[in-house]
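Novice: What follows is a set of structures to go through.
Every number here is computed from the coordinates shown, using simple stated rules; none is lab data. Computed from a predicted structure; not experimentally measured. Cβ atoms are built from the backbone, for glycine too; each structure is taken alone.
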Structure 1
Amino acid sequence: MKLFVNACVREKSRTRRLAECLLAKAEGQIEEVRLEEIRFPVVNEAFLNRRDALIEKEAFDDPMFALARQFAEAEEIIIAAPYWDLSFPAALKQYLEQVNVVGITFRYSPEGIPVGLCKAKQLTYITTGGGHYMPTEYGYEYVRALANGYYGIMDTKLYKAEGLDIYGADPDAIMQEAEALIRQ
């Protein structure tokens, strides 16, 4: 199963358009998680105490861990997240906090080093931005660090289209160029 994590909220999202280009090539079952439809829990002390107690008991079948289980079982992961305010939408950060569960997506070695437990061999990150200032360390590189350092997913790819809203730019041509790269 391929997991499509959709952080796009606009009806005519350009990021979603690029993701659909990639998904059109995909074979097999695709499960979509639309982050705008999820009501993430408030992460407070009570939440953390409950989560820690469940992890300690290895009660990973609890509904609290449904997103983490789905993420860990995916054979491939595709994340579509527009570039907002030097990063990605807050819902993606909330999602990643729900997915990052010791005992499901990773474990610690005796030396305290994370060891990935995810089945996915590849994670693809898709983004678009209106300008040319899109430093990857706050978006893609953050997700890549989790994938490589915690989940054991070493093959990560980035597809992006930038400069879409610059005066004089040809957004259709920019998008078509990005779609051509995805189709290769």
Structure 2
Amino acid sequence: MPDFNITTGLPQLPSGLPNKDFELVKPLYLSMNALAKGVSVQTGNVSFDQAEMSAQNQLSTLLTQNHRKIYVLADGVTLAYGKMINLYLSSGKIAGRYADSTDNTKPAHGIVNNPLGINAGDFGEVVLVEGYSAGIGGTTFGHYYYLSTNGDVQFGRPAAAGTIIQATGFGLGTGGFYMHISPLFLQN
């Protein structure tokens, strides 16, 4: 059962009341708790264990108001927090690997948003295309960054022959990184 991170602070049902009072307030308790669960789902404040993530529709969060977050399988490699990743299908599941400017088949699609990363074989949160990440720090405020190798970003455009030039976002200094991945890229 998923953990709904927004709660009312109320128990599921009132306790210690006479039957008459219990029946009066029971619908309020049930509706308040249902509302909290609904708000959790709509805002993406729901946590799943690995078994639940593997069984759910990986694109379900795109259908809610939190439309930039999906859960991706780290297929065969651990994915570190703040790394740009490339998405692909593996055995019918959306999987992620490090994006890489030296391989035109691995452009960036998103960023790993789990502070502990995503262990190989597990599912974890990825923010797609645009959004804030605290996972990249030490950038120059306001300067655009480009995809580098191994899921990293770099200040200048890659210049080596055959590399792709893909803008990934801009630095916020010590405040993190604002990801804005360009869907278009050029190849040197």
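Novice: Looking at structures 1, 2, which one was helix-only ellipticity at 222 nm (-39500 (n - 2.57) for each DSSP H run of 4 or more, over all residues; to 500) calculated from, given that it came out as -5500? Can you show the working numbers first?
Specialist: Values: 1: -10000; 2: -5500.
Of the options listed, only 2 reproduces it.
Novice: Okay, next question. Quick one: distance in nm of label points 7 Å out along Cα→Cβ at positions 96 and 144 came out at 1.3 when computed from one of 1, 2, so which one is it?
Specialist: Values: 1: 1.3; 2: 2.4.
Computing distance in nm of label points 7 Å out along Cα→Cβ at positions 96 and 144 on every structure in 1, 2 gives 1.3 only for 1.
Novice: Out of 1, 2, which one gives 2.2 for distance in nm of label points 7 Å out along Cα→Cβ at positions 88 and 136 as computed from the coordinates? Walk me through the numbers before you get to the answer.
Specialist: Values: 1: 1.4; 2: 2.2.
Only one of 1, 2 returns 2.2 for distance in nm of label points 7 Å out along Cα→Cβ at positions 88 and 136, namely 2.
Novice: A further question follows. Using relative contact order in percent (Cα under 8 Å, 6 or more apart) as the calculated read-out, with 17 as its value, let me know the right label among 1, 2. Intermediate values should be presented prior to the final figure.
Specialist: On the way: 1: 23; 2: 17.
The correct label is 2.
Novice: Taking 41, 18, 12 as the value of semi-axes √(5λ) of the Cα gyration tensor in Å derived from one of the structures shown (1, 2), identify that structure. Please list the in-between numbers first.
Specialist: Details: 1: 31, 17, 15; 2: 41, 18, 12.
The read-out was computed on structure 2.
Novice: Work out which structure the value 2.0 belongs to, where distance in nm of label points 7 Å out along Cα→Cβ at positions 40 and 72 was derived from one of 1, 2. Working shown, then result.
Specialist: Details: 1: 2.0; 2: 2.6.
It traces back to 1.
Novice: Can you tell which of 1, 2 yields 2.3 when distance in nm of label points 7 Å out along Cα→Cβ at positions 24 and 120 is derived from it?
Specialist: Numbers: 1: 2.3; 2: 6.2.
Derived from 1, not from the others.
Novice: Suppose you compute semi-axes √(5λ) of the Cα gyration tensor in Å, for residues 16-111 alone for every structure in 1, 2: which one lands on 42, 13, 10? Don't jump to the answer; show the numbers that get you there.
Specialist: Values: 1: 27, 17, 12; 2: 42, 13, 10.
Label of the originating structure: 2.
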